[in-house]
Every structure is written in C-alpha cells, then in structure tokens.
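Colleague: So, here come the structures, one by one.
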Structure I
Amino acid sequence: MLGAAATLGWACRQRTEAIPSAAGSAVRVHWRLATSWPPNFPVFEEGPRRLAERLEKMSGGRFTLEVDSAGKHKAPFGVFDMVRNGTYQMGHTAAYYWKGKEVVMSLFTTVPFGMNVLEQYAWFFYGGGMELMQEVFGKHGLLSFLAGNTGVQMGGWFRREIRSVQDFRGLKVRIPGLGGEVLARLGAEPIILPAGELYTALEKRVIDAVEWVSPAIDLMMGFQEIAEYYYLGWHEPAAELQYLVNKRSFEELPPEFQAMLVTAMHETALETTAEFFARNVEGLEALRTKYPHVKILRFPDEVVAALKQHTRQLLQEYAARDPLFRRVWESQQRFLERARRWTEISEQYYFTIR
C-alpha cells in the first residue's frame, strides 16, 4: 500500500503507468459511487458508468463499482458529505457545488472569463493545478480528479431579451458558482436547483431564466419550449466535472486497483470531454433546424463589460480575505497570462483563417 504522501503525489500526476495484474490476487473490492445527476442523464451519467465498466474489465471482475444517481440517493447536493463520511467511496459531481464549504473549490470547475479547456487542462497537469486541488480537498479527507469538461457553456435561456444591465434587476436565474455571484451584483437573484427540477421551475415561473450547459443537454431538458432567448456564454468557459474519492478508501485499495482507478478516471474524463463537443455539434444543428423561433444572441457589450468588471472585483475580494483562494487564483492567472500568448497565435489565429 502506498503511504499517504506517496499516494497523493502519485494520484495527482494521473500518469498512465503499467498496471500490475490483479489476476493472481484473491482480493475483491466493491465500491459505490453517488452522482449529482438524475437517472440516465445524457453524457453526465455516462461517464461514471463507463468508469464502472472499465474497472470491471481491467480487474477481471475483481473491482466493481455500483453507480447510484441522485434519483436513488435523493441528495444531488449531498455528494460531498456522503463521500467524506464514507457512505459512498466515490462521487461524480462538480466542484463549484461545494462553494459553501470553501469558496476556493469553485475555482477547480471554471472561472468566469478564465481559461478554455486546453489551457485549463495544461494548468491542471503542468501548472500545479492538480497539486493545489488535492491540497484543498485533502483537508476534508477527499481526493479530487478530473471527470470531463463541458467546454464553453451557454449563457442561459431567458424569457425576455436582455438589452442592458438594468434588465437583470430582480431576475431570478438558476446559475451556480462564481457566475451566480456576479449576476447578483447586477441585481439578479441567483438560485441553485438540481437538474431534475429545472424545467418545472422555469415553466411555473419559479425562475425567470436558467443557465444549464449547452445545446447537447439543454434541448433534452426542453428549455426551448418555454424560453426563446438563448445567450452565448461568459461564466463557464471550461466547466470541469469532478470525481470525488474518499481518501482513506483509496489508500486502503491494493496498489494495482489504485492504478486502475486513476487510469480509468483519466480515460473516461477524456471521453466525456469529446462527447460533450460531439453532442453540442448535433444539438446546435437540431436547434437551428427544429426550433427556428429560438434566438441565439450575444449579451450587449455594456453587459459584458459589467460582467467582466464585477468578476474581477469579486475574485479580488475573495483573494484579499482567503490566502488559499489567492494562491489558487494567482496560479491560474499567471498560467493564463502565459498561455494566452500561445493561444492567440495558434488556436485563435487559426480559427480566423480556416
């Protein structure tokens, strides 16, 4: 068994290494994983189920994983505590749901006007992000791993057009994380609801607008039947999903099972990221052909400028009073400043000429 420090260091790197065979071992392990998503929820639920299939195959049936959706355990926002207390050994969720535990956790999902997917993954693997994430979650007896990225998320579905900053005043918007706090500074009322309640809440006007993900998932939710204004994103440029793992449970695994788990998480994260992109391609095509009444719009320049200003102020305020938040945010900012130069002359330039 790896020691605690060695386990953390090795797990943080998430490198695919040779996996010792468990075929000769009599050890059998059965874990349970809780998700924050409804049963059979597209893309989101598929990742952990692929993880379970991979683990069983890699271990010759000796390491099995039972996946429970929020429809079974009834606590979509209780995954953190259920994994921490050992009710479940793992969770599949998003780190910004735990902002109430420590606001710094939200930085490991995404930051408004922050890094894109490639930049963020580079920061996690080669900019110290994984080590910082383990430091934050390790204090709670947890390990945190990447579980796939949605890419740039849309800005949300609105019943009425947003023409100015004043239009946010009194608006009830389902939006989590730092993005919700920024909208609150424009006068909106951010509300956090689980996925299974969003359609009804929008339909019954419990909320006036809903930010969820992107065309791939949003059309399946049916939001286009209620709201006709669909805005481009700003708040979640690279929303990373999260595998939460009970640290003690991980350390009690045989080394070969530890390696299998980390490798399988890494692989399913990549697949999930690719699936989000592919599904969004299909979703946008369907949106434009089947729902021509939906207007895909940019927020006015005045609104974007206000969002940027309040985002910067919010992050600076958190950094001023929370040393750990400051360390993580400054690490991201330093990396982004360097990465931006390469992005501008590589990806960004290429998009303008192809």
Structure II
Amino acid sequence: MKKFASIIAIVLIAALALGGTAFAADKIWPKGTPTVIVGFGAGGGTDTSVRPMIALMSKYLNETINVANMPGAASAVAAEHVLGLPGDGYTMFATGSGCFGGFKIKETSNSGWEEWTSWHPFQGPAAILVGANSPMKTFDDVAKALKDGSVNMGISGFGNGPHVIMQAIAEVAGIGEINYVTFDGDRNVATAVMAGEVEVGIVTFSSAIDMAQAGSIRAVTVMMKEPMKITDAITIDPIVKVLPGSDKIPDLSETWPICIRRDAPQEIKDKITEAFHWALKQPEILEYTKQKGLNIVGLTGDDADRFLSLQISGYSWVLYNAKMAEKSPADFNIPKLADWNWETEKKKLNK
C-alpha cells in the first residue's frame, strides 16, 4: 500500500510539473498535420520571422506544424490557396502585413483583414541596401541614381511592405518611375545586391542584417526614427534623418502575421493564441528579436484586426496614388488614413 501511495504521489508531482510548464496535452488537430503556408520564398523576411514562432508553438502544443513556402503575387497566391481550402483550421497563411493593402486593388486576391484571424509576433523596419563596394555611399546618392534611372532596384514583390515603403519614399523624395526587379524573397534581394545583379535593394532588414554586419552589403538607411547600431563600428542612419518630410514612413513598418480563416473552429484559434503568447516569452525569441532588430508586439484579437485594417488603409492608398493598382481603394470601401476610424471599420465584421 505504501509503495502504491508513493507511485501515486510521483504521478501527481509529475502532472503538476507538466501543468506548470503549460504544454498542451489534448491533440488540437486529430485528423492530420496542420500546415502554415508562407507567401514568400524560404529565407526571406516573412519566412525567417514565422519559422521560429511556429517551432515554439509546435513545442507548446506538442504537435507537429509543417511550414511550406508558396511565393507569388506578393503572397496573394498563398492567400487564395488557403481561402480555397475548408475552414477546418488545418491550413494557415503567413505573410507581411503590408501585402494585404495590395490584394484587392491589384486584383490578386479578394482578401482583406475581415477574412482572417491573425497573430502578429514582431514588427521590424525595412532598409535600403547597396553593395559593399558600391559608389553610392548615402541615401542621397541612391535617390539621385534612382531619379536618373541609372540603377535597378531589387524587391521581393509588388505590393509587399518594402515595395510600398519605397513608393512612399519616392513620393516624398520626388523620385519618378523606379526600375524594379523582383526576386523570390528578401534574402534573395540582398544576395542579388551583394552579387551585383542589381545595384540597390529594399528589404525587411531582419532578412539581411547578418550580411550588413559582416560587411557583405551596406544599408544606407533604415525605416526608423532613431539610428540603428548593428555592430560597434556600424550605425545606420534613420530615414527621418536623411529624408526631410519622411516622419510617417517608419509607421509603415510591417509585422509578419500568422493567419487562419476567421471561420476556423474557435477551439483551435484559442489554443493557437495560448501557444503564441507562450512562445513570445521564450528566451529563443527574445534573443532572435535582439539579433534581428525586431520589436515584439504580440498583437492578437481586436488589436490584430485594428492593426491590419490600418495597414490596409495606408498601403492601398500609397499604391493607388503611385498608379500601381488596377482599382481604387474606394471601390472596396477602404478609407484614406486621414478618414480611418476603427469604430467604423470593425462594423464590417457584422455585415
């Protein structure tokens, strides 16, 4: 009897220990393995932001979560793929938040923020890159070269965050049409700049910060309001210092949300939220964000909806004003930033 009681005590202690760690015991996806479809190529800013979070969320939930890449049309291909599948919670979508601003007006996807429940772990700036030995040393040098059309600029897709931010910069700086060259993911843009395939690139800086730290490429400016120190010897000027009138540009910085169809089972969404908040507190994520120059924002629920709605408003009108959209945002009842009001916008969920 004493031996039996001791065994019971050990089992109870083990159960309490596991409870303290808060790992999920019940299977969330009993019918198969869930998959997150990333709308850009492997190694890019979206991909490298999503994978560390998914790995930890998978650990917390004690379930395998696959990650696959499906680049195309600034992630619209992936969005349409996921929306075309059953809303059973087994397939998710990951992209840059700015991409939503181009979907409807570029007629690549009929997706807005209303179709998704989203979780936003980080927010990070974009940076303009040149080669390590480029004759262009400053933002002014890059702006001049872009104005006279003597250089090509690498981007990872039309309508994504870095591209829209570049269009906003062009509007402020008086740069006309830019000769863009597209690549599969931000990392490939940075690699192309390093190899001299293009003279300039704009990327989510987290995808290329290690290359800048190593001196393989140079960042002439970063979309921040303060300087960004990446090594003891390298500090990057913020856009607000090098371009007068650019005060609002840092506010366009993207997040990289993990999204699921809004009609997915609530119990799955609740468990994802639980795992998401747990993952954000882990040392691996704290170290990752420090290395990559990212800010932890942890947006979920109403805060996530609000953020995406605001980004869509800002990004869609920048694209439209740059004559890079087939339709006006007004055609889809997307307000200009000056007219945006969350109390009005969130009523769209009830329609």
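Here, each number is a calculation from the coordinates, and none is a lab measurement. In this text, all values refer to a predicted model and were calculated from it rather than measured experimentally. Cβ atoms are built from the backbone, for glycine too; each structure is taken alone.
Colleague: Match the computed value 3.3 of distance in nm of label points 7 Å out along Cα→Cβ at positions 137 and 313 to one of the structures I, II, and report its label. Intermediate results must be reported in sequence, preceding the final value.
Modeller: Working: I: 3.3; II: 4.3.
Structure of origin is I.
Colleague: Quick one: P(r) over Cα pairs in 20 Å bins from 0, in percent came out at 29, 58, 12, 0 when computed from one of I, II, so which one is it?
Modeller: Values: I: 29, 58, 12, 0; II: 30, 54, 13, 3, 0.
Only one of I, II returns 29, 58, 12, 0 for P(r) over Cα pairs in 20 Å bins from 0, in percent, namely I.
Colleague: Quick check on the output: -12000 is helix-only ellipticity at 222 nm (-39500 (n - 2.57) for each DSSP H run of 4 or more, over all residues; to 500), derived from one of I, II. Which one produced it? Mind showing how you got there, number by number?
Modeller: Values: I: -14500; II: -12000.
Structure of origin is II.
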